[in-house]
Each structure stands twice: as C-alpha cells, then as structure tokens.
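Student: The data blocks that follow each hold one structure.
Every read-out reported here was derived from the displayed coordinates using simple, explicitly stated rules and does not represent laboratory data. The structure displayed is predicted, hence computed values, not measured ones. Cβ atoms are built from the backbone, for glycine too; each structure is taken alone.
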Structure P
Amino acid sequence: MILSDKKILEGIEDGSIVIDPFRRKSLGTNSYDVHLSQYLAVYIDDVLDAKKHNQIKEIIIPEEGYVIHPGTLYLGVTEEYTETHNSVPFLEGKSSIGRLGIDIHATAGKGDVGFCNKWTLEISCIHPVRIYAGMPIGQLIYFQIEGDIENYYNKKKNAKYNQRSDKPTESMMWKNF
C-alpha cells in the first residue's frame, strides 16, 4: 500500500518519517518531491573496477546551472536528509525530469526500512541538459510494510551507506569482496 499525503504527514508528526528540510509545498497526493543539491561527482577513471575503490571528482553546480552530457554517469545527491522507520521509500524521477531525458537512478530506487541519509542519485541523460541546484529532481513514494523488522538498515554492521554525507557517495561494491 502506498502512503497518502495525510499518512506521510502522520509519519512526519510521529517521527517514523523524517524529511529535513521539510517543505509542505513539496508534498504531493502520495509522494514527496526531493531536490538536487549543489554537489555532483563523476568518476575519474574511464574504466571502473567493481573490486576497487573508484575515485570521484566533485563538481559544484554554479548559479547559472551545469550542463550534463550523454555517456557520463553523474552522481548527485538530494538536498533532503530522510529517515524511514516503518515504511519502504522508493525514489522515482519526476515526469518533468523524464521528459527532459534525464534518469536519476540506474538501479537504486528502493530504500530500506531504517535508511537514514541523503539519497545519492545516479544521473544520466539522453542529450545535453542544463540542471540547477535546488531543482525538483525526484519524488519519494512510501510503501507500508507488513510484519516486524529484524534488521534495520541503519543498524546493520555491514551496511555500506550509513555514513551521513552531504555529497554524493561513490559505489562501495568493492567492500563486498
């Protein structure tokens, strides 16, 4: 079951959903709009290695925006820090972003119960597009869970993305080997 705007607000009031900063105007009928922060990153090497820690280069989006290009994976991050303690958040691109030919995630659209962080975005595009810090980039949709939770994400010892960051986080796949 997808949470409605009223259920999302109830979750914010009781602390089971945290969105910081929370903007009431970003709350939709059954989703919450998240915004692109000023930070992007790109991988330095042309060939990435799943067994190695691939380094990234930071980009700060200037006031006049930044043009992203096809063939490059850009790591972005939401302005919003979120926590979910009894629902599963899904991050989807906004239709207006999709109509510009922008994808905001390659595979990582689902969060886990207990996820407490900003969302790293895996941004790609079909043709060059100028993007801006603070623009709505995606929407969080919350699904109600059924049953008790044994293993909250923020309490897992082997969770790779628990360290809070305002900047995009590169792949930590190498920690699996």
Structure Q
Amino acid sequence: MRPQPEPVQVIKERRDAGLARLVAAVPYIAYLGVRFDRRGDELTAVMPFRPDLIGNPALPALHGGAVAAFLEIAAIIELTWSTQWGGIESGAADTGATAAAHMPKTIDFTVDFLRSGLPRDAYARARVNRSGRRYASVHVEAWQDNRARLFAQATGHFLMPAPAGAAGE
C-alpha cells in the first residue's frame, strides 16, 4: 500500500516558508526591498521603485549599482533555490539559520546595461546554465514594463558551497 501524498497546500506552504528563510538570510535583500514571486519552481525577482534608487536625477535613471546588486541577488537566490528544490519538496532541506553559509560565493559577475532603468518597478529572472559540485554559471535578464525589452542582463560564475557535513566544515 502506497503512503498518502501530502496535500498540495502543505507543499506550497513549505515552498513559501523555505524561500522566505532563504531571502531573510541576506539582509541586503531587505534593504533594497527585493521580493520574489514564486510560481512552482520558477522565481521572478521584483525590485519595487523607490526614489532613493535613482542614480541620475537628470534622466531620471536607476543607479547602476542598485541594478547590478538586484541582478546578482536574483542569480544567487535562483541558484540556491534550484539546488535546494528537491529537499524543500521532500521537507528535508535546511533553509534555516545556516542558509547564508550555504549560498554560492560570487567568482565574477558581468552586467550589460542595455538602456536606462526607468523610475518604476524592475523584474528579473535568472536561469542556471550549469551547476556542478564546485562551480555554477547563471544568466539573468531584467525588464520593467515589457519582458521583451530588457534594460539589463548579467552573467555570473559562482563557487558552490561544500555539502553540509563535508570535511573542513
């Protein structure tokens, strides 16, 4: 006899709680006001507009550093989320207080500013191109009103954390 599957709502609550703990592990995410919209295993990062994010008031345009940080946050959270997805689904993942210690570390991050970021909400979606035991590559795209009109994109390479319980921890 097969065990009864968990109710869908229980799994959704576990996913949302896991994502919330993951995001809460990085205080800079809260500082920028970035939040994540989760649909299944797909994440969309949202950076709500605030006047203090303006870098060039003459245009006005979003500050390049805020945009770059937003893209890097989207990449790191997507990469961490994708590696922990299986454990979250089964209820075995540890996305608690040690989440920040088990996030990938940035090796390099290249941002292409395609046009000025307008004074409005920004959205980003990351795609993991490669994720191995030690190294990962992620591509991120950012848009505002129209997903087809990107205003920035980035590619990052990350050093993956050693598995919990590995030698040296």
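Student: For Cα extents along the principal axes in Å, for residues 7-110 alone, the calculated result is 52, 30, 21, so let me know which of P, Q that is.
Tutor: Q
Student: As an exercise: relative contact order in percent (Cα under 8 Å, 6 or more apart), calculated from one structure in P, Q, equals 23. Which structure is it?
Tutor: That value comes from structure Q.
Student: Now for a separate question. Can you spot which of P, Q the value -2000 was calculated from, given it is helix-only ellipticity at 222 nm (-39500 (n - 2.57) for each DSSP H run of 4 or more, over all residues; to 500)?
Tutor: It traces back to P.
Student: While we're on this one: Tell me which of P, Q gives 14.9 when you compute mean count of other Cβ atoms within 10 Å over residues 15-22.
Tutor: P
Student: Can I ask one more? Rank structures P, Q by distance in nm of label points 7 Å out along Cα→Cβ at positions 39 and 71 and report only the one at the top, that is, the highest.
Tutor: Comparing P, Q by distance in nm of label points 7 Å out along Cα→Cβ at positions 39 and 71, the maximum is at P.
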